[in-house]
1. 1, 2, 3: which one has relative contact order in percent (Cα under 8 Å, 6 or more apart), as calculated, at 25?
2. For distance in nm of label points 7 Å out along Cα→Cβ at positions 13 and 117, which structure out of 1, 2, 3 has the highest calculated value?
3. 14.0 is what came out when mean count of other Cβ atoms within 10 Å over residues 69-76 was calculated for one structure; which of 1, 2, 3 is it?
Structure 1
Amino acid sequence: MSQENVELVRRMTDAWNTGDADAWSEFLASDVIWRVMPDWPEQGPFVGRDAVLRQIRQLRAIWDSDTIVPVTDMISAGDRVVLRFIWRGVGSGPESNMEMTCIYTVREDAIVGFEFFWNHADALKAAGLEE
């Protein structure tokens, strides 16, 4: 199951990078929860598919284009996948290159949780892994 979880996160990342935010609805459980870092401007958590998709659309509206660029390979940890990446955005405002790590929790072939961290070591610890 772990490899299937990694592949699900990979397909979701590919959909983001091709600009297909609408495809994300097929990856999300109806009761998905999106948790951001404590100092993120829009505090969550965002609960439910509609709330998460709304948040994603708001984030994507900031730039003309944006991509998720993996910094490390995805790490499988049971029902979780850990990905360290740079979120790059370009367009009407200043260019952005935010490095962060997300723990994706997967159940029954759908994402049920996103948990974002600025510090990769903190994310690994939260996932029960050591750097």
Structure 2
Amino acid sequence: MYTINFWHVLITAFVSMVIGALWYSPVLFGKLWIRLSGFSEADIALAKQKKMTKEYTLSFVGVLIMSYVLAHFVQIAQAVTFGQGMQLGFWIWLGFVVTSFLNSVLWEGKSWQLYALNISHYLVVLVLAGGILAAWS
């Protein structure tokens, strides 16, 4: 039986949301993501008007679940240092994110650039989240 600290999971999920907000903002890769995703300025203006509360809430639930499951992997792997957690996050990224997102290129016609941008986001998230969760375990 593993003891998962829900506060650590919650903080890690919040950090993941902040990374995503920065990653897909104009400060970093937002303009590139808009272009590669095929959105127009009108699409973005409409999204800003919607406030997107439902989308952000569901996104947070998703990263909360991801952080919770990652915390289990940290416990199972007995990762107790930031570096060990980062390594675990990397392997989870490589085994699950890189392979799963590949389908967006192969079957949905998304570009390799968009694929690289999206999987890079999850690389940063999972490596940092793994490090945080391991250091706090």
Structure 3
Amino acid sequence: MIEIATNKQVDVIDITSCIEKALQNSALKSGICLVYTLHTTTGIIINEAESGLIQDLTILMAKMVPKDAGYEHNKIDSNAHSHLRAVLTGNSVVIPVENRKLVLGTWQKILFLEFDGPRKRRISVKIVSE
């Protein structure tokens, strides 16, 4: 289990090095690594961690799922937009592992997406052998 603290209401955090550390602490040589968020207002994706792209991603989410659009869930909790954004990104990724290394492309990073922060968050990492 990995614990992180997000700093903003909408935050994107590169967690690749945390996942690599968990992999190095395991005995796995080859298999898969499942990265899963335990929260309904967060997401996990694989993409480039370039600052302009991250800014574009947050702008896109705000346009696609605006904060105050009359959502039913807001009648009990004012974070429906956060849940809906998380639905669009998904809550997990699976990465192949070969020779004790994550198989990622040149620019690929594992990104944790916060949509309802700042908060303390938990990420489950499950490493499975072939």
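1. 1
2. Largest calculated value belongs to 2.
3. Of the structures listed, the value fits 1.
Every number in this text was worked out from the coordinates using simple rules, so none of it is lab data. For clarity, every value in this text was computed on a predicted model and none was experimentally measured. Cβ atoms are built from the backbone, for glycine too; each structure is taken alone.
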